[in-house]
1. Tell me which structure, out of P, Q, gives -0.31, -0.53, -0.66, -0.82 once log10 I(q)/I(0) by the Debye sum over Cα atoms at q = 0.07, 0.09, 0.10, 0.11 Å⁻¹ is calculated.
2. For which of P, Q does helix-only ellipticity at 222 nm (-39500 (n - 2.57) for each DSSP H run of 4 or more, over all residues; to 500), calculated from the coordinates, equal -27000?
3. Check the numbers for volume of the Cα convex hull per residue in Å³, for residues 178-225 alone across P, Q and tell me which is largest.
4. Using distance in nm of label points 7 Å out along Cα→Cβ at positions 66 and 98, single out the structure from P, Q with the greatest value.
5. Using relative contact order in percent (Cα under 8 Å, 6 or more apart), single out the structure from P, Q with the greatest value.
6. Quick one: FRET efficiency 1/(1 + (r/R0)^6) of positions 378 and 402 (r between Cβ atoms, R0 = 41 Å, to 0.05) came out at 1.00 when computed from one of P, Q, so which one is it?
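FYI, it's all coordinate maths here, none of it is from the lab. What you see is a predicted model, and the numbers here were worked out from it, not measured in a lab. Cβ atoms are built from the backbone, for glycine too; each structure is taken alone.
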Structure P
C-alpha cells in the first residue's frame, strides 16, 4: 500500500450521499474512474459503486494530492478526503475540493486497465465482463435490476404473499423436455429447473398466496437478443384465482415495478439513455385482446405490408409477430386464450372452447416481446393425467403433482416474469446480455 498523506477524521460517505455534506469535509473510498488535466489543475473523477463525483485539485493548494494523482492510472483504488461543494454545472450537482489522497493499489503502467473510453467490440467487452460492469452505464443497469427485484418482492410481500423456494434440481420437465440441462444425481438422472411453478402450486395449496424468486435454466440453442440459458424468474401462484384475476394481478405488478424504478432510479435510467416518457405511460389497466384478435391484427399488418410473412393461424407468435402487436400500443398488451396445442400441458382449457387455453402473455412495447407468461392451471385430475400422457411425460415423475388435484384441488393461477427481459425493456437495452452481471448464453460461459 502506498500512502501519500495522513488521513483526517473526515467521515466516510458514499458518493450518492455527498449532498448531505455540502460545505463539509468527507472521506470517499473508491477508484479513479477518469482524469482530466489543465495545467496546474487536475480534475479526477472518482467512483465508489454508488455514483461518481469530480474532484478539483489545484497544485498550489494541495501539492501532495496533486503529485499523487498526476499520472495515476485508471481504476487505481484510492481513499480521498476533500470538501464537498455544490456546483450546478457538475454531474450530480456537487464537486469535491480534494485535500488528501491515499493510494490503496496502483494499476501498473505497463499493464493498464484494458477498458478505455475508446470503442470496444462486444466480444472484447463480454470477455472482460468482470471489468466492464464498472462502467457508469453498466453499473446503472445493475442498480436498476436490483430495484426491479426489490420492487417485485415488496409488491408480493405487501399483499400477503409468502416467499417459498422451489428446488433447482428436479426429476422432470415443466416447460417441455427439449430445453433441459441434464445433471447426474447420484444413481439417477435429474435436471436443472426450467421453472419453480409446479412446486409453488403445492405451496399455494398450503399457504394460499405464494411466490418464488430464483434462477432457472433453458438449454435453448438460440442466439437471439432475448435469450439467456440461465436467468432469474419471479413466479406468483394463487389458490382460488382464475384467469381474469391473474391478468389484473399481472398488470398491477408491472405498473408497480415501473413506477418504483421511475421514482427511485430516474438518474440511472438517464445514464442508460432511456426515453423516460415511454415508461411514464405504463399504468394499469393494460389493453387486452384474445389470440384470435391478435391474429387478425397480424393479418391486417401483412396486408399493409408492415409484416413480410403472413402469420399462420394456430401457431405461437414469433419475435416479429410480438413486436408488431406490441407496437400498436403505448403500454404492455395482454394477449389471452392461445391454442392449447402450443401451450404447456398444465393449462386449464377454456370452458367455452376446449381448443383454447386459459392463458395470457404480456407483451412489452417497443419490440421487447413477452415479459410475463401465465395461466389458470388445470384443475381436473383426469384431464391432467390425460395431458401428461399426450405430452409423453413420465407419469411416475408427476404423481406428486397429480396429488394436488386429488387432495383438495381448487382453481388456481400463476405467472412467471423473467427479470432479465423486464430489465432489458425498462432500461431500453438492445440485448439481454447486459441485464445480468455474468450472462450465460450459447457458446458463452466465461468469465
Structure Q
C-alpha cells in the first residue's frame, strides 16, 4: 500500500496497531461467545439478541454523555480500561462460580461481548474520522482495516490453538492485556507532538460538546445519515438470518463443544486471512481507480449471489462459502467505505450519530432479524424460503449503497460528477 509522507506512515502504523489489538482481543473471544450461543439452542438466540439490544440502549446514552464531556484521549482510555475490568470480572466468574451458574454466566457474556464488539469498533472509527481528512481516509483506511484483520486473524488462530490447552477463562485475561497494549498504540496516534495540524491539536484536547440527544437529532435531520442507518439495518438483518442458519447447521453437524469452537475459529481464520490480503493489495487501489461506490456495493452484490446459492443448496458447506465471501467483502471493502462516509461530517455526528447507528441501529437490525426469522419459521418457511426472502433486502441495500456513494462524492468534491451508476440524489 502506497503512503504519502512520513506523517501518513506514522498515522497508518499507529492506527494499524491499535485496531489490531482491539480486534485481536475480540476474535479471541468471539468463538467462545458463538459456542455459548449454540450450546443454548437456536430457540434461545432471539432472547439473547433482545438482551443485547436492551443493553445497547442502556449504554448508548452513557456513551453520548461521555463524548459530550471528555476530551478524546480521556474518552478512549476510560472506555477501554472499563472494558478490561469487565473481562477480569468474567474471568473470576468462570473460574469461581458453581457449575449450575455457568449457563447464566454464558448468556450474560454473550450479550456483553456482542455490545463490546460494536462499541470498540465504533469508537475506533469515530476517532479516525475525527483524525483524518478525506484524502487521508482514501489512502489510509485500507491500512487501518488491515490492522484489524491482522489482529482478528491472530486472535482466531490463537483460540483454535489454545482453547483446549489453556481453557476458556485464560483467553479472557489475554484479551484484557490486548486492550492495554492498544492504548499504547493509541498514545502514539494521539501524541500532541505529532499533531502538526493546529485544528487537530485543539480537537484532541476538547470534548465534542453538545447534549445527550445530539446524535438522534443529527440522524433524523439528515437524509444522508438516515441512508447510512438504513444500510446498516438491512446488513444486520441479513447477517442475523445467516447466523441463525449457521447455528442450526453447526449444532446438527458438530455435537462436541470444543469441535464447534474450533470450527467457528477456522471460519474466522479463513475470513481474516483472505481479508488481510485484499486490504493490503486491493482496497486502496480499487477506491482510487474505480470509486467508493464499488466498495459500498460489494456486500449487497455478494449477498444477492449468496442467498440465491443458499436457496438452491442450504448445506453447511455452502453456508460456510457464503459467510466467508460475505464477511470478506464486508471487512475488506464495504466497512472501510462506510466508515469514510462520516469523514466530511461535523464532530458531533462522527461520534454521537455514528455511535447511534453502529450500536442501536445495528442491534435493532439484529433484533429485527432474530424475530423475523422466528416469524418466518412459524409460517413454515425453511432454509430455502428464508434465503429467498433475503433477496429483496439485498437489492434494496444495493440501491442504498450506490446512492450513498454518489452523495458522499458530492460532499467531498461538489464540482465532480458522481462516480457511480447511481441516479442523482438530493440527500444532504
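1. Details: P: -0.46, -0.70, -0.81, -0.93; Q: -0.31, -0.53, -0.66, -0.82.
Derived from the structure labelled Q.
2. Working: P: -8500; Q: -27000.
Corresponding structure: Q.
3. On the way: P: 119; Q: 141.
Result for volume of the Cα convex hull per residue in Å³, for residues 178-225 alone over P, Q: largest is Q.
4. Numbers: P: 1.2; Q: 3.5.
Going through P, Q one by one, distance in nm of label points 7 Å out along Cα→Cβ at positions 66 and 98 is largest in Q.
5. On the way: P: 14; Q: 29.
By relative contact order in percent (Cα under 8 Å, 6 or more apart), the leading structure of P, Q is Q.
6. Working: P: 1.00; Q: 0.75.
Here the read-out was taken from P.
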